[in-house]
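Each structure below is given as structure tokens.
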Structure 1
Amino acid sequence: MVPYLLRTFDTTRPLTLGGGSTHSADDPSGNYVDINDVHYNANGKGYAQMHAAHPDKALAHNETFPATIYQDITFADQHDWAVGTWIWAAWDYLGEAGIGKTPIPPVGTGATIGDQSVMPGWSISRELHHNWGGFGYAYPYFQANCGDFDLIGQRKPQSHWRDAVTGRSPVELMVERPTPAGTEQVALRWGYFDELASWTWEDVEPGHPMTVHVYTPGDSARLLLNGAEIPGGGPKAPERAMATFTVPYEPGELTAVASRDGKEIGRKTLRTVGAPAALRLVPDVRSLTTGRDDLAHVLVEVVDRHGHVVPDATHHVTFGIDGAGELAGVGNGNPHNVDSFKRPSRYTWHGKALAILRPAKRPGRLTLTAKASGLRTGTLTLPVRR
């Protein structure tokens, strides 16, 4: 009855749904909409069964896993009745705690326990997901941690892979965080690799093997370590727009070079940065109005003496406000840092935090000061106009 009722309100546009209920040909909802919907696993049975039952209707893919970006986008490209894929989720959110936590099982577990019929080449059993990652992960996890952007809007690893798969970027370079001996990271369901666009690893001994991903739509990728081909590793053909290398850690420069048909299409370099030296404040606006809904989002970055962001810096930052406005909130991207969003302090995570400013109802100037022990203070002043 609901679809019929909806059509009485608007007869001009097609009707669809986003409930993820159309996973089989027996689901009656597919009979009442113009565009059907499935959630997850484009290569799985649900998608094929729904299309077979309703071959005259387009199918949307309204929730997809970060771990199946390539398969899902490729599937949509190859079938004209598949109208595209949507991410779960674009932006990190509170709740479903730890759903996107990176599983770190024993080495080889992902290959031996994976349910290949559901997500070929990238799957793992639900049991393993709950044991090593998971829904309802233990406190202090408080957010899902499955978005392409973290809670304060910073890009996460899967976003870099997505850009390569869709061709928006010719090459992206990411380095996995080392795991304890005998374990490995697995890209699973809503989780993805815990990795950074960083070649700064203070706790890693020289020579330690690092897992490096080069994401590219090209047909060849290679790595240079301090200007030379990495030991024992020549060019590789990317699989699912990803080439994986093992690189002995050595501070300096790590460069990825991507090619197609023998011609370079792009390169990206990560450099070892210096010690934390200062706080840098980067606002998203240059001025504010006296409207109470007008906000300034100020990114707080820990930088070295050359102005390079220190990728994994953790510092306790305290905020001070002076003038025409107030501190509306603070945050970081850490999925298990449960500090208050309202108190005037926050730890940086991946070298960054966020302060949100709200202007007063009167014009003037609003000044934000950020301080952290051992670092040069950051100061920002914004005009507040009527």
Structure 2
Amino acid sequence: MAVQWVNRPNLDFRGFSGLVSSGTVKPGDAVRVLPSGKTSTVTRIVTLDGDLPEAVAGQSVTICFADEIDCSRGDVIALASDPVQSADQFEATLVWMDENEMLPGRPYWLKIGAQTVTATVHAPKYQVSVNTMEHLAAKTLDLNAIGVATLATDRQIPFEPYDDNRNLGGFILIDKMSNATVAAGMIHFALRRAQNVHWQATDITREYHAGLKNQKPGVLWLTGLSGAGKSTIANLVEKKLARMNRHTFLLDGDNVRHGLNKDLGFTDADRVENIRRVGEVAKLMTDAGLIVITAFISPFRAERKMVRQMIREGEFHEVFVDTPLAQAEARDVKGLYRKARSGQLKNFTGIDSPYERPEAPELRIDTTQMTPEQAAEAIVAMLIPQC
């Protein structure tokens, strides 16, 4: 039973309400709460019509435990002798329902049972032809496409394969920006690596690392069009922070694509994966106590939001290097706009690929009014009181 509501009208009563999705339960049964794994014994099964000697699949009930254990909305109650599985990586069938294609690596809300978590979808293993049922190669899924893909959630969730339990195996994906339902899915099984890989605790904490450097970790995320001046400003910011004895590291968009992201192109899906990887690296560097400065076009709000959510609250600072397209194109130091206009360069931001302006950045740099030196001064002035 997925817990939909914790019922506690007074100190003498605490019950967990939901719909029994499979099996039976009765007072005296030993049960386990997933994903925590805590165990207890059922003392009562309560309904509006009174207590029941047994509850079966399809009944909405409130279950009371003998012990005061942690159990909240979204958790699953199962018999201790036959608990459901819990994992954070799965293979699933997806039915794509949105006019915008699926972007592998983009975070979506995944709603399963009474629980909502963040999930990312990998590139499809294959697409299923609705006419012949054959498996077709695919890099993404378009409207009404059906495919099989791997997805990962940001925490372990209790589940059962869809073939065994539709309530605990069926889910929907929701776009985080528009709140539109973009896909429906059915879990096949958990990936083996989801159960074999565990977080290893270490004794030297991020606070200790930061203390050695006498600073607060943080991420300065410079975003804007190609040619806006992000790399120039980021370099000046790092030099100013170095003179103030701050420990920093600069991640530049072009430099990262020479190594870590050498295998990625410039499709929307590759841009999403580019930013996801950089976000993970920035997160590790803040754990080391560093102030991380990044200079990436990062054209999509969803991915900038994804990185913000990776970083601890108050440590992510979005800086919008705001340059009009005409001015950025006039600079065109690398000749990229000229190539894009002539059709030699596809998927170029600002020409045939969109740039989504930040809606509420921590700082906006108007490059028509500020020199790079003034921009760097403004960024440092914003950052130093916090770091």
Structure 3
Amino acid sequence: MHRRNVLRAAVVGTGSVAFGFTMTRPSFAAYPVQNGPSPYGPLQPADANGVMLPQGFTSRIVARSSQTVPGTSYTWHGAPDGGACFADGNGWIYTSNAELSTGGGASALRFDAAGNVVDAYRILNNTRSNCAGGATPWNTWLSCEEVDRGYVYETDPFGVNAASQRAAMGRFKHEAAACDPDRGVIYLTEDVSDGAFYRFKPTTWGNLASGQLQVLTETSGTLAWKNVPDPDGSPTATRNQVANTKRFNGGEGCYYADGVCFFTTKGDNRVWAYDAVNNTLVIAYDDNLTSSAPLTGVDNITGAAASGDLFVAEDGGNMEICIITPDDIVAPFLRLSGHGSSEITGPAFNPPGDRLYFSSQRGTSGSSSAGVTFEVTGPFRTA
């Protein structure tokens, strides 16, 4: 990601306001980001799929909940939520959670090199409210249960190996996960109003069967990671076990790149940036501090590695995916028309970076059985 130049921000966890601090690695130029014109231009009228896109982009529907995925015999799951893409030879795989209180789990779509769906299948069964999650560098999908004392499940996007429950990663109301291979940790968000921000340090990187769950704390303006004594979360919730745990209002999506973990909190409509190199935390986006803020109901987040752009999906608002550019501009990238009782979930780019996948969790009817999974193709930026 190409987020260089000067940081002008209120830095949380340093007890001061930093001006003129030059980052020696990619970072935002100025926080908080401000409303401005999209590098892709204005949105065009909705297409036949109800998707408003910039000029030059097109959409297609690749799966519908409760219906057979075209080209396969598999029935797509309801309430599609968090997702990720994985390379599969010359093609790729898109995984998708099912945020259902019973049945839950996750499924996968397999694409060939031309982008045709060639297979669809189940990769996780019999779990609850699988909301978001995250991809690992060793090509597994972490599917997180958004329930009290929920688990993280490690699944195989290729549909070969059975899913594994990863209890060492803690039992709490999980939302998303993002791997930091530079420090050998996985960041985890918690979707409650007084939630915490965690990281899990596996005993051996690449093996999540054991390790240490830690929580971010703040004491006199200094951030620190402290061990959670009882990751099982009973009788005391994980977020309440360590003194000075830093609180976040409804943790949602999580995305790591180049030393920075970006995560969202829907309760206060913010995008945060945790600088893992310098151990500082900033508010990258706040709709209360951004003039004519287009982004509301922040939820899932992903990034385009080639351009450094972030893509943030809305739960509510006017059903947009908004872009946050390295030039610190926030603007709509797409909008769904007629999906007002739904939320946008699971944004993820395929490995070449020329196709973006996402879902409308409840479609146009507002029913979990009416979810729609989309693909957007077009001239995505490469720099």
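Derivation of every value follows stated rules applied to the coordinates shown; laboratory data play no part. Keep in mind the model is a prediction, meaning the values are calculated, not measured. Cβ atoms are built from the backbone, for glycine too; each structure is taken alone.
Cα extents along the principal axes in Å, for residues 190-325 alone was computed and gave 48, 43, 26; which structure, 1, 2, 3, did it come from?
Checking each candidate, the match is 2.
For distance in nm of label points 7 Å out along Cα→Cβ at positions 38 and 158, which of 1, 2, 3 scores largest?
Ranking 1, 2, 3 on distance in nm of label points 7 Å out along Cα→Cβ at positions 38 and 158, first place is 3.
With helix-only ellipticity at 222 nm (-39500 (n - 2.57) for each DSSP H run of 4 or more, over all residues; to 500) derived from the coordinates and found to be -6500, which of 1, 2, 3 does the value describe?
2
With semi-axes √(5λ) of the Cα gyration tensor in Å derived from the coordinates and found to be 30, 26, 18, which of 1, 2, 3 does the value describe?
This value belongs to structure 3.
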